[in-house]
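The structures considered in this document are given below.
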Structure P
Amino acid sequence: MSQGLDDFQQRLGHTFADGELLRLALTHASFGHEKRQRVPDNQRLEFLGDAVLQLSVTAELYRRFPELPEGRLTVMRAQLVNRHNLQAVATELGLGEHLILGRGEENSQGRTRPSILADAMEAVIGAVFAEAGWDVARAIILRLFEPSFATIIGEGPLAEANPKGSLQEKLQAEGDQPPAYRCVSESGPAHARLYEVVVEWQGRELGRGQGASKKEAETRAAEAALAGL
């Protein structure tokens, strides 16, 4: 294994006994597609790593914020594990320089592309879990994401959480279409109106919420959508 990968593993906090497992975590699907043959890539490890990351962050938020309701915790989790944050962690580790890419991705700045870096970061987490288990993977995740936890704590999760922004970022990682908000009912006297809003995406309803203003109802709908996702 190269000195560069040794340095990467030191920054990560785990030295792989199985170097091929690390290589697999760093192999993008474009590498095999370009060769027009079946070459194992990091997509399965990414699937595993996403689940390990989600559970680690969920459990830590549950522990740190015993007073917060589910909706707020869901929004905070979305902020911590979104593509932007994963890319930032991957960049800090220098992950991009070790990616195994097809020539097309190599020539189109694939090593710095947010989606590729975020997916590979999840794959590396999945590889750590596959080799070393839950305790090691969780400890690495909490260490790498501690600056993000500190930022959320410092900003004040109740005041600064942005469910609509978090939902839009999550959905646009899957496609270009943004979510749409639609007011479906208004009730109550003029001085105490109650609005109900649904949020929809690609023709399906993701959540709905109520509030004393349309803006508040949209926020509650976004929170419900994030919880459902």
Structure Q
Amino acid sequence: MMQCWKGFYNCWFSKKKAFANKIYRITGMRPRELALYELAFRHSSLVTDSRCSAQECNERLEFLGDSILSAAVSEFLFKKYPSKNEGFLTEMRSKIVNRARLNELGFKLGLDAILRYNKKLGSFNRSICGNALEALIGAIYLDLGYRAAQYFIIHKMINIYLNLDELETQNHNYKSQLMEFAQKHKIEPIIYEVVEETFAGNIKEFTVACIIQDKVMGLGKDTKKKVAEQKASEMALLKLCS
């Protein structure tokens, strides 16, 4: 009872009711511990600012939310496709929780409007939105429990913004496509090499080269090596196909 009252108080009487109501509009649930949600939208770029310490950014919540998201999506797909094998379920989960998809969902949910980050770093990095979405899921889990986080993932993300029938037919695994193309045309070896690591504040970005037969066929840049490899693979595939 006390916890329900706390959520009601935050949305109607708290000094931070405007923020609480934004969380309510996004999640469909009244937040109890507002500090968790404030943390979820405080990007690590603010660690360079004297107002924040290394413990006051959303990276830990992002780590937790990533695990909750994976578990909830896995359970959802397991029940939705009772006759599909493990390979299909794994690929569908990857299509839902990949970085580009989470970035897109973060923007559609309007998370960019309440994100706090160091604007001195320049242009807005789209991956910040995807990271914040995972952090938000972590905050919901700690505040309201697993079922609430699961409800948000299924009913506020998947059911509203994703067309699963379309996702089934999409293949965004460019590394896999490139490997199949290379095997078919006897083009090998394919090597991925980090050629540059740069920092914008405390944000690390990797530039990865896709090297085929000693030639750089593609370059990809991202804060995650795997995503950078996919981007490099896409560029290499386009060159080879053309």
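Identify the structure, out of P, Q, from whose coordinates FRET efficiency 1/(1 + (r/R0)^6) of positions 150 and 214 (r between Cβ atoms, R0 = 35 Å, to 0.05) was calculated to give 0.10.
Q
Assign the value 3.7, calculated as distance in nm of label points 7 Å out along Cα→Cβ at positions 118 and 190, to the correct structure from P, Q.
Q
17 is what came out when relative contact order in percent (Cα under 8 Å, 6 or more apart) was calculated for one structure; which of P, Q is it?
Details: P: 20; Q: 17.
The read-out was computed on structure Q.
Hey, distance in nm of label points 7 Å out along Cα→Cβ at positions 30 and 62 derived from one of P, Q reads 3.2; which structure?
Q
Given -19500 as the derived value for helix-only ellipticity at 222 nm (-39500 (n - 2.57) for each DSSP H run of 4 or more, over all residues; to 500), which of the supplied structures P, Q does it correspond to?
Values: P: -19500; Q: -17000.
Working through the options, I get structure P.
If you work out mean count of other Cβ atoms within 10 Å over residues 70-77 for P, Q, which one comes out largest?
Largest one: structure P.
All of the numbers you see were taken from the coordinates with simple rules; none came from a lab. Nothing here was measured: the structure is a model prediction, and the numbers come from that model. Cβ atoms are built from the backbone, for glycine too; each structure is taken alone.
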